[in-house]
Structures are given as structure tokens and as C-alpha cells.
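In the part that follows, the structures are each spelled out as C-alpha cells.
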Structure P
Amino acid sequence: MGQIFNALKVVVLGIGVFALVLGGIYSITTKLQSRWLEAGQRSLFLGPALILLTVGLIVPAVRTAYNAFFDDTPRHEFVAFGNFVDIFQSHDELTAIRNTVLWVVFGTVFSTVFGLMIAKLADRMRGEALAKALIFLPTAIALVGAGLIWKFVYAPSNQKYGLLNALIRLFHLPRSWGGDGLWLLNPPLNTFLLIVILVWVQTGFATVVFSAAIKGVPDSMLEAARVDGANEREVFFKVIVPSIRPTIITVITTTVIAALKVFDIVKSSTGGNFDTSTIANNVYDHYFISGSPNLGSALAVILFVLVIPVVIVNQRNQSRTRELG
């Protein structure tokens with residue numbers, strides 16, 4: 001108990017000192033001449049963030065890209081694109097890349113479609129708030145926790161727990177569908193079952209965002225479409241969906257990035273075994289387990305390159321939204 005109290009005291013003292021220093025510097029900047037006032041305050045508030053960004057992100061990113069061109073021998077020899085060649089000649093690495101593509105495609109499509117569908121069906125229904133809260137609940141669960149929860153769902157038939165196998169027994173379905181109940185041991189089915197976990201988590205986020213966007217569509221626009229003879233299906237696909245297009249793009253790009261860097265679910269459920277590994281999982285394994293950090297750096301560079309187009313699309317979408325707004 002005493003150690004906890006001392007730790008809290010140190011934290012409070014540190015925050016207090018930081019606040020005093022920041023307040024003192026701010027008071028000094030207010031006394032600057034008018035031509036230096038804005039620049040001084042900008043440096044005060046942006047400076048620490050830029051320093052942390054440089055130390056915590058930019059420097060490690062540059063170092064990772066640099067190490068990707070060297071081998072993992074003690075001599076640390078320059079091999080140019082040798083690590084990348086090894087990646088695309090390795091069955092395990094190609095499997096990880098293939099799995100990552102599957103996560104991106106199926107995880108994004110189903111999360112977006114389910115979120116949009118649920119948001120539309122729940123709009124203005126009785127108990128809408130409660131329904132959305134329940135759907136959003138999985139989003140609040142850490143991905144590691146989600147992986148562990150579904151690991152129990154997919155547990156083999158020879159164990160006492162395992163919801164999926166229990167349902168199969170209840171409805172007398174063929175056990176061969178999951179390889180005699182060994183769901184997470186049979187590729188590529190196991191990868192799709194893990195993607196279900198991401199969809200379960202991301203659908204709540206998509207539902208809440210889409211619901212807010214749908215409520216922002218003017219009622220006058222919807223009524224005008226109905227007066228012109230459009231049915232509810234046409235109103236949804238020809239009026240609502242085009243109106244919330246920027247929101248749809250934002251949800252898609254957010255889910256794509258989450259799928260590209262997926263690690264927690266795989267690590268907590270299968271550990272990347274049985275051909276379920278992803279690029280992010282292999283980066284971790286190379287860095288901390290197999291002792292080949294430079295090969296892991298090359299994989300990290302590939303992952304970074306895959307994320308760049310998504311970030312560009314998201315940035316253009318936000319710029320277009322600001323222009324229209």
C-alpha cells in the first residue's frame with residue numbers, strides 16, 4: 001500500500017511540476033512583443049508534440065527503413081533489396097501477406113456493410129439507444145480480450161467449453177465443417193474465423209458513425225425523393241448513401257488500417273500458428289523471437305508502404321469534406 005501511495009505521489013508531483021513549467025513559459029510568451037507573440041505561443045504548444053513525434057515515430061521509422069537493407073549476420077552487411085527478395089521467396093512470409101490481404105478485404109467489406117445495414121435498420125426504432133449501445137460494446141473490448149473470448153467460442157470439441165461446437169451438436173450439423181471441431185487448426189478456414197472477430201469489434205464502431213451520418217441527412221431531401229416516387233430502397237441507395245459517402249470512406253480507411261496492422265487477435269488466439277500469421281505478427285516474431293530484426297524491418301517497410309495509399313485517400317476525403325462543408 002505504501003508503494004502505491006508513493007507512486008501516486010510521484011505522479012501527482014510530476015504533473016504539478018510540468019504544469020508549473022508550462023504555465024511559467026506561457027506567461028513569459030505573453031510578455032513578448034506582438035510580432036513574436038504568436039510564434040512564441042505556437043512553439044510552446046507545438047514544440048513538445050513535435051519532439052515526441054520525432055523521437056517516438058520519425059527516428060524509429062527512419063532507422064527501421066535503414067536496417068531493412070542490411071542482413072542479420074553479425075557483420076551486418078549491406079544487401080540492398082535482399083531481405084525483400086527473401087520475403088517474396090518464403091512460403092511463410094507469402095502466407096502472412098496473403099492472410100493480411102484477406103483481413104483487409106473481408107474484414108473491411110463485412111464491417112462496413114453490417115455497420116451500414118444495422119445503422120439503417122436501427123434508425124428511429126424503439127430502443128434505438130440500447131440497441132446501438134449493445135452493438136458498440138465489443139468495440140470497447142481490447143483486441144486481445146476479443147481474441148481470448150472467441151478462442152473459447154472456437155474451442156475444440158474435446159473440451160467442456162466451445163460455443164460453436166455446442167451449437168453444431170445442438171442442431172446436428174456435420175462436424176466435418178470445422179475439421180472435427182478443431183476450428184483454429186485448419187487453414188484457411190481458421191483465418192476467416194479470426195476475421196470474424198475483427199468484424200465483431202469493428203461493426204459497432206461503423207454502426208455508431210453511420211448512424212450519426214444518417215441522422216445528418218436533411219429530412220427535406222428524403223421527403224422530396226419520396227414525393228418523386230422513390231421507394232425506401234431507392235431513397236437509401238440513391239439519396240442516403242451518396243450523402244454520407246465521406247463518412248463511408250472514413251470508416252473504410254479506418255478499418256483497412258486496423259486490418260493491416262492486426263496483431264493482437266492472431267497472437268492471443270493462435271499465436272500465428274497453423275498458417276494464420278499476418279505481416280504484423282511476423283514483424284514481431286522476427287524482432288523478438290527468431291533473432292532476425294532486419295528481416296522484420298523489411299516486413300515493416302512493406303506494411304508501411306501498404307498503409308500510405310490508405311492515408312492519402314483518407315486525407316483527400318477529409319479535404320473534400322471541408323471544401324463541401
Structure Q
Amino acid sequence: MKSLGIYGLGNAIMDLQVQVADKAIAELGLQKGGMQLVDTAKQKHLVEHFHGQELVQRSGGSAANTIIALAQLGVPVAYACTVGNDTFGSYYAEEMKQLGVVLHNDAADEATGTCFILITPDAERTMNTNLGASALFGPEHVSREYIEKSEWIYIEGYLLTSETACRAALEAAEFAKGCGTKVSITFSDAFIVNGFRRPLEQIVSMSDLIFANEMESRAFTGKENEDDVFAALKSAAPNVVMTQHDKGARASWQGVDCFVPAFDASAVDTTGAGDMFAAGFLYGVHKGLKVEQSVKVANFLASKVVAQLGARLEGDVHRLLELNDLTPAAV
């Protein structure tokens with residue numbers, strides 16, 4: 001009997017969010033809607049550039065956002081990551097503890113990673129990530145004990161940008177396959193697919209479930225037509241989910257295919273939409289819901305997180321599902 005639901009592997013990043021005008025993106029020479037890795041000097045420049053504007057600070061990282069949401073939904077979880085021995089690192093560790101997420105690694109002698117997120121009026125987010133201590137993440141930071149006692153491991157695609165983190169993800173997937181723990185991965189971004197294809201394909205070959213948005217799916221499969229993209233994605237793994245922004249999502253789970261339309265939402269900030277979707281779907285899997293029900297829960301939670309600033313829903317998230325008749329008993 002597995003005592004943990006999900007064991008996440010990913011970056012530990014302090015999200016620093018600021019709302020800006022479109023012209024600010026152009027003036028800084030950034031690619032709107034993208035994610036770029038930046039050095040410490042570049043990150044400092046960005047922070048200083050927007051000095052005086054209101055910043056929203058939250059413990060984050062793509063997989064961390066998913067794991068936090070699962071903890072809020074009552075799923076027992078743990079997270080493998082590296083934080084720095086600094087103020088941000090202490091804040092991160094304490095906040096995760098309060099949220100019910102088990103962290104099992106000691107702090108590293110490096111600054112905690114940060115992601116400076118610029119949010120434009122159309123709710124698009126442009127992310128600038130300085131990995132900091134997360135760049136040190138390696139196989140030694142992954143607990144085989146936690147893998148063994150988890151139903152699933154959930155791997156963040158962004159880990160593939162680092163040689164040591166990539167090795168950690170590959171070894172974790174291999175070990176999980178040998179101890180009866182299922183493997184899931186999120187592609188994270190199209191640049192991961194395009195720039196780190198070989199290790200991504202290796203992990204996908206060991207995965208029981210993959211999450212990808214439509215752009216990432218097109219990059220991975222080399223197809224353009226939606227049906228062709230989805231068919232090719234299904235040939236890559238036993239179970240797949242392809243999110244389609246405000247249209248909804250297509251999924252194939254245990255041989256059953258479905259499309260579930262998105263919930264209406266007045267988008268304020270799309271940061272964490274995919275992360276929250278993955279949490280909703282994995283919650284459904286953990287609870288044994290039918291695939292349509294799991295996607296519906298995932299779409300609902302994603303619609304709620306894009307309607308606010310920040311990648312985390314505050315308050316009692318499970319109660320939010322109850323109020324909307326989306327708990328396992330209701331659906």
C-alpha cells in the first residue's frame with residue numbers, strides 16, 4: 001500500500017509577479033509569453049527596473065505549484081527540490097511546511113532561485129527565471145524511499161535544462177518503473193521540447209502519463225492538424241492530456257478518449273494554469289474518477305487560477321470543489 005499520492009521533482013523558485021503594460025515587454029527586449037533563463041545580473045536589473053511597483057511573492061516553481069494544489073486538495077504529497085540558505089529559502093521551506101508539503105533536502109549554499117514574472121493586461125505572463133540553488137539539483141536530492149511509497153512521481157520538464165537535474169529525472173523515472181510507482185511528466189514549455197528533445201523522449205518512453213499544451217504537442221509530434229497531433233501524442237505514452245488554452249482539453253486515459261470544454265473565465269494572469277490543471281487531473285486519478293470527470297475538475301481549477309493574480313488558489317480548495325459539485329461523490 002502506497003502511503004503517498006504524488007512525489008514531485010522540480011525547481012524551487014520564488015515567484016515575483018508584477019503587472020506591466022505591453023510596452024514594457026518590448027522596451028526590455030523580451031519575448032512576450034515566453035520563459036527565458038537569466039543570470040543573476042539580469043534578474044537584478046529586472047527587479048531594479050520595476051522598483052516601487054507592487055510585487056506579489058509566492059513559493060513556486062512549475063511542479064511545486066502542482067504539488068501545493070494537490071496538498072490543498074488533501075492528497076498526501078512530497079517534493080524533491082533545492083532551496084538556498086537565504087531569506088527566500090527559509091520562507092520557501094516554512095511556507096511549504098504550512099501547506100502540508102514534505103521537503104526532505106537541506107538548504108544549499110547558493111541563492112534560492114527566482115522567477116520574475118511580467119503580467120500584461122491580456123493576462124499573458126512573461127517569465128524570467130534565475131535557477132539559483134535549483135541549478136544544483138541532482139540525483140542525490142531525489143529520495144528513493146519517497147519514490148517507493150508514492151503512487152506517482154511527477155516530473156517538471158524544466159529540469160531537463162540542467163545536466164545534473166536531467167540525470168536526476170531520468171534515474172527517478174527508471175527507479176520508479178522498477179518499484180511499481182507510475183511516472184508522469186509535464187513538458188513545461190515548447191523550448192524544452194525543441195532544445196532538450198532527447199532526454200524528454202527518454203522520460204516519455206518510461207512515462208505512464210504526459211501533460212502537454214497544444215503548442216508543446218505540435219513541437220513534440222511534428223504534426224499540425226489537431227487530430228493528427230493528438231493521435232501522435234497518444235502513440236508516445238499510455239495516457240496523455242493535451243490542454244488547449246481557453247478551448248478546454250483532450251485526454252486519453254486507459255483507452256478512453258474525451259474532450260472537455262473549458263469553463264468561462266475572465267483571465268487576469270495565466271501563470272500556473274497548466275500547473276493547476278495537472279493538479280486537478282492527478283487529483284481525479286488519485287480518487288479514481290473517470291477521465292471526463294478528472295478533466296472537468298482540472299479545467300475548473302485552471303479557470304479559477306487564471307482569474308486571479310498568482311499561481312496558487314487561496315483558502316479551502318477542496319471546499320471550492322464541493323461548492324461546485326466537483327468532489328468525487330458529486331461527479
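No lab work stands behind these numbers, since they all come straight from the coordinates. Not measured: the values here are computed from a predicted model. Cβ atoms are built from the backbone, for glycine too; each structure is taken alone.
One of P, Q was used to calculate helix-only ellipticity at 222 nm (-39500 (n - 2.57) for each DSSP H run of 4 or more, over all residues; to 500), giving -11500; which?
Answer by label: Q.
Comparing relative contact order in percent (Cα under 8 Å, 6 or more apart) across P, Q, which is largest?
Biggest value here belongs to P.
When mean count of other Cβ atoms within 10 Å over residues 79-86 is calculated, the result is 15.6; to which of the structures P, Q does this value belong?
Values: P: 15.6; Q: 24.2.
Traced to structure P.
Match the computed value -0.49, -0.55, -1.21 of log10 I(q)/I(0) by the Debye sum over Cα atoms at q = 0.15, 0.16, 0.25 Å⁻¹, for residues 167-246 alone to one of the structures P, Q, and report its label.
Working: P: -0.71, -0.73, -1.14; Q: -0.49, -0.55, -1.21.
Answer for the origin of the read-out: Q.
If distance in nm of label points 7 Å out along Cα→Cβ at positions 87 and 239 computes to 4.8, which of P, Q did it come from?
The value was obtained from structure P.
Of structures P, Q, which gives 11, 30, 22, 19, 14, 4, 0 when P(r) over Cα pairs in 10 Å bins from 0, in percent, for residues 143-278 alone is computed from the coordinates? If you can, show how the numbers build up before the last one.
Working: P: 11, 30, 22, 19, 14, 4, 0; Q: 12, 42, 34, 11, 0.
Label of the originating structure: P.
Of the structures labelled P, Q, which one yields 25.3, 81 when Rg and Dmax of the Cα atoms in Å is computed from its coordinates?
That value comes from structure P.
Out of P, Q, which one gives 0.50 for FRET efficiency 1/(1 + (r/R0)^6) of positions 223 and 311 (r between Cβ atoms, R0 = 30 Å, to 0.05) as computed from the coordinates? Intermediate results must be reported in sequence, preceding the final value.
Numbers: P: 0.20; Q: 0.50.
Source structure: Q.
Ranked by FRET efficiency 1/(1 + (r/R0)^6) of positions 119 and 255 (r between Cβ atoms, R0 = 41 Å, to 0.05), which of P, Q sits at the highest value?
P
In terms of Rg/Rh (Cα atoms, Kirkwood Rh), for residues 39-190 alone, which of structures P, Q is highest?
P
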